[in-house]
Structure 1
Amino acid sequence: MSDSINIRQWIIYRVTILLALTLLAGCQQSQEDTALESSLGKSLGAKVEPGRTLSFPQDHGAHNDYGIEWWYLTANLKDRQGRDHGVQWTLFRFRGEQDTADNPWWQGQWYMGHLAWSPPQQVGEHRAWERWGRGGVGAEQQAGVLAQPFSAWIDDWQLQSREAPFLPLNLVAGEDDFRMALVLGDSPQVRHGKDGYSQKSADGNLASFYYSYPMLKVSGHLKGPDGWFEVSGEGWLDREWSSQFLDKRYQGWDWLSAHLDGGDALMLFCMRPSEGQDPKLRHCEGSLIAPDGSLQALKPEQIQWRATRWSSLDSGRFPVAFELGLPDRDWQMTVETLSEDQRNQLAFPYWEGPVRLSGSRAGIGFIEMTGYENR
């Protein structure tokens, strides 16, 4: 076996373990896993504290002192035939061991890229790909992020500013017979929670720094098995970093982003308690965003979120329809996935795919779900 394959397998092993520790802390662990968690936990990074003021363009870049971070794009697109396409491009950063003195090949950061396409059902099934890389120094960077001019990449998957200071962005990525070349236009920036400090549990022990560009105008081209075709639509870029999103009390989360008729946008997340934990630990928050970017924070008591229909797949049962209520506005909506299987079946499996909203407000969006595998 070649050295390059050995290195790649080692990267996959270490980052997968780190993902499991940070995102699936509610799962049962063996004594060996517990020992590994104790070892890796020392390098998970700085704690998220309220009161930090986000600063740009610096905060578009990487925050290497924190354990996990992502640059996360989803987009609902239509081709010229009016068919729906959902795409995702994400670059994850993970803090690793920090004994990096005088090593141009290793700066203590792992990177993982995810690419997914949900084509119209008559074209094909949901597909997803991933890449792994390490942050280096100078020309030795296989993957990384620069704040200004903004650039985030892993190999030839690239999200880059076309001009200062940030938007618009060019996105190019592809794998197998799928390619995309998109331009992400203007959008207001919004900061979730308290000026970007987003609490993930009622007691504040879990939190992140979180801002978004929720109303991106997207245009460009996708390439499938039958060649290139033109698309346009709406996108959502999330920026989030923390050192702990979950602990043993929680098994996973549901996250929704939506573009509503009339120009509003909506984000919500619900943290789901692990089996045997107090159901009152369930914690939902959100943001209702006006077309001009002004934001109303949604508190737990202002959100009603309930799964109503499930899809039974080989790796678990996944909700594919929800009832969403915002009682303060007298809104009742149904949220439905566009297919019965939108799993990204990668090293860390999770659900990521487009949804349609109907009821008091109609719209389109994306849903992400973690922690449903083998349940």
Structure 2
Amino acid sequence: MTSERPGYAGLAVDGLRYLGEVLGLGERFDAAAEESVRTLFDGWGHRVSRDTDGGGTRQDAVSTAPFEYSLVLDGDRVDVRLFFRPLPERGPVSATGSWERGRRTLAELERLGLARLERAREVADLFRPRSERAAFGMCLAASVSASGIARPKVYFDTLAAGTERSRETVGTALDRLGQGGAWGWLQRHDPQGMAHLMPAFFALDVDESPHARIKFYTTVAERSTAELEARLAPLGRAAAAAAAGLVTDTAPQGSEPLDTPGVRPTLCWSMTSRDGAQPDDATLYLPFNLYAPQQQEARGRLRRSLDPALLARVERLVSDHAVAVEGRANPFHWAAAKLVHGGRALTLYTSAAAVEAARTARVPARPRPDALPVTT
């Protein structure tokens, strides 16, 4: 269960192995997790800080980890995903450094037959960092299973050319990818969202799936569920109803969580077809631990959404985290669902720090043999 590997890579391997245990992902998952992290974090997994090259502690790695986990929960199935920002091998982190390291990782995934990069290459020049206001350069994500890496995704930085060109950059990228019609539809039907293109992600699935998506993100400024439903109405009644259902499932009964001060929800528009006249789907992300701060509240909300057998597995993580964290906090900072083609699937996002806290609560750290007291 414990890993001998140091740095961010060791932290990620430990976290994945812990998730594999509590979620029942099988005996082969441990080895696959280590091999997957070795590939995804190649060249920088030894780091424990975003500012220095070495000399830090495990806690330094936990507090600065450039990655998080997500659990895609559907019926009795769970898919574990790793989202991360690639870092340069050494020195301070920069958008340019993450861009270059991310390109190397994508090239390796392509060499291994795990990624198709044609679409990414069509738009890469738009997202190469060239402004001091570039946010992160590049992020990547992939599923990790007992069979290894699957469904990789690249997240480009929409602020690469500066904040004032973010909207132009997104529109040009969509047009190159055959989504000019969908972009025009969004200008007409979601002008509020097009004025708030944050978080600054433009995401591409880079696998061979016919359902590979193109996505970008907008802020939910609406302060009531009714306003959010009205915003989504052009996408269809089902989308509006699904959004209202997710809000209801993650919030206290009778409340209006969208009016809660703090982190704003996010609405992600997604396209798949090359000649789409409008988006195929949208995903709503809600700040789950803002709406349900405590573990008991989180359990109550999850009972509304999850298959009982899967709920029991997820509750192990919630319980372990509650043991470790003062206040028995909800370990999931986002809950998300597709609004058109998602069925009953729910995705929960949790940080490296939350998973490490839960892991260490479940398996107390053992002293090294050379640190054990000597008896005579």
Structure (1, 2) behind the derived value -12000 of helix-only ellipticity at 222 nm (-39500 (n - 2.57) for each DSSP H run of 4 or more, over all residues; to 500): 2
Re distance in nm of label points 7 Å out along Cα→Cβ at positions 109 and 317: value 2.0 computed from one entry in 1, 2; matching entry is structure 2
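The numbers here are math on the coordinates, done by the rules we state, and not lab data. Computed from a predicted model, the values in this text were never measured in an experiment. Cβ atoms are built from the backbone, for glycine too; each structure is taken alone.
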